[in-house]
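Read-outs throughout are calculated quantities, based only on the coordinates presented, and are distinct from any laboratory measurement. Everything quoted here is computed from the prediction, not taken from an experiment. Cβ atoms are built from the backbone, for glycine too; each structure is taken alone.
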Structure 1
């Protein structure tokens, strides 16, 4: 799935900053509380959510805010189509 996401980001978000949140469909309320504008009706059976942000610092801050809420999904940060960071612990 991560390889598919790499292709998706390179194709549809080649110049922006994107936070990818896996298994987002089970946690819409938490994401809304963290400021992610998402409606559950638009994410039926959602396995992944991509959030485009203005700058990379915004992505780091949102990742930290989501994790501090107690919900710790797998997340990736992409900048200009390339993976910059993930929160997967070795």
Structure 2
């Protein structure tokens, strides 16, 4: 990953709603409608949050009929984790 890609991930994770969405997705795929039920936000606002997470690569989206189903992109999270760990090791 390039530095700008890490920055996009950190920007996406800089919002409480998106962090909660990541927590919800960590164990299973979820339909946007089920995610929306957990928040007091509008559907367009959820779409904005999901776009941020998908665009930075932390979340994958699969269209199934009229619904979008979201899953965690484990490869991207591993890349981000490795980056954080490497930077942490360098400063010790």
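Annotations for the structure displayed:
- Parent structure of the calculated result 41, given that relative contact order in percent (Cα under 8 Å, 6 or more apart) is the read-out and 1, 2 the choices: 1
- Source structure of the calculated read-out (P(r) over Cα pairs in 10 Å bins from 0, in percent, 16, 49, 26, 8, 2, 0) within 1, 2: 2.
- Given -18500 for helix-only ellipticity at 222 nm (-39500 (n - 2.57) for each DSSP H run of 4 or more, over all residues; to 500), calculated: source structure among 1, 2: 2
- For 19.0 (mean count of other Cβ atoms within 10 Å over residues 53-60, calculated) the corresponding structure among 1, 2: 2
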